[in-house]
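See the structures that follow.
No value in this document is a laboratory result; all are computed from the given coordinates. Just so we're clear, the structure is a prediction, and the values are computed from it rather than from any experiment. Cβ atoms are built from the backbone, for glycine too; each structure is taken alone.
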Structure P
Amino acid sequence: MSQIVRDITEISRTGAQYRIDQLSPMGLKACHASYLTEICECPGISQDGLARRIYINKSNVARQAAVLEEEGFITRRPSAVDKRVMELYPTQKAIDLLPQLQAILSCWEDWITQELTEEEREQLSALLTKMKARSAAYMEER
């Protein structure tokens, strides 16, 4: 494994542990941050659309959506256009939690970039955006 991939993997794993530590008191798992953020930003997104948007397996999205619904963070409704499609909507509980969730994610970014200058942060952001586009292209081509 290349050093770049190793470093990205380790940052991802430590970020997941941070989210576990911060979100578990709220009854959430680390993965729920991306689910809730996207559902709040795109109310009515389909489970398949969410899976494509956050690059998660459709069965995992269905499973976690069920958990989030059971805990009162979202509601799932059949689409008016196609009853086979489940649309995801945030509840007031999720909407109220969103600023706190965004603050938690922002704190992690601040923590891991604390020793970077503003110019380095901007360069890193630009480089990661390019890498993300390439990885997304892979997903689109499969």
Structure Q
Amino acid sequence: MFTKFHNRKGFTLIELMIVVVIIGILAALAIPRFMQATTKSKQSEAKGILKQIYTMERTYRQENGTYGDDGVSIAAGAGGTFPQIGVEVQTTARYTYSIAAAANTFTATATGNLDDDATIDTWTINQAGVLTNTINDVTG
């Protein structure tokens, strides 16, 4: 009278819901780490350009007896060149770069908002070559 269907194919609703929950948990763990990793990789731009500024400032001082490009600033996305030291910043730059220089000291600063929050990522380098992340947008 009653026939049983032993040859069932497919998934039950419970099995599908368990898979969806597992994927949701994995996404909740992975997405913040991915966002942090991409933001951290963007910081390499500031490090590279500030190290280039440091090298060229040292070279300029050897030739002229003073550091150059005091008060010069290049806005993020604008692109441009620091005229005395010859460091070029591309128009794709995420940071704004500025230099404060005197005869024996200089400080170059890079500031940028990497992830559209309230924290502004700030990096500085000085005449001693000390590169510092004063405000970190990755953890901020």
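Please compute mean count of other Cβ atoms within 10 Å over residues 54-61 for structures P, Q and give me the label with the greatest value.
Details: P: 13.4; Q: 18.0.
Biggest value here belongs to Q.
Structures P, Q were compared on distance in nm of label points 7 Å out along Cα→Cβ at positions 78 and 102, and the highest value belongs to P.
If distance in nm of label points 7 Å out along Cα→Cβ at positions 14 and 46 comes out at 4.0 when worked out from the coordinates, which of P, Q was used? Each step should come with its number before you reach the end.
Details: P: 4.0; Q: 5.3.
Working through the options, I get structure P.
For the structures shown (P, Q), distance in nm of label points 7 Å out along Cα→Cβ at positions 94 and 126 is largest in P.
Largest in Rg/Rh (Cα atoms, Kirkwood Rh) among the labelled structures P, Q is structure Q.
As an exercise: helix-only ellipticity at 222 nm (-39500 (n - 2.57) for each DSSP H run of 4 or more, over all residues; to 500), calculated from one structure in P, Q, equals -22500. Which structure is it? This value belongs to structure P.
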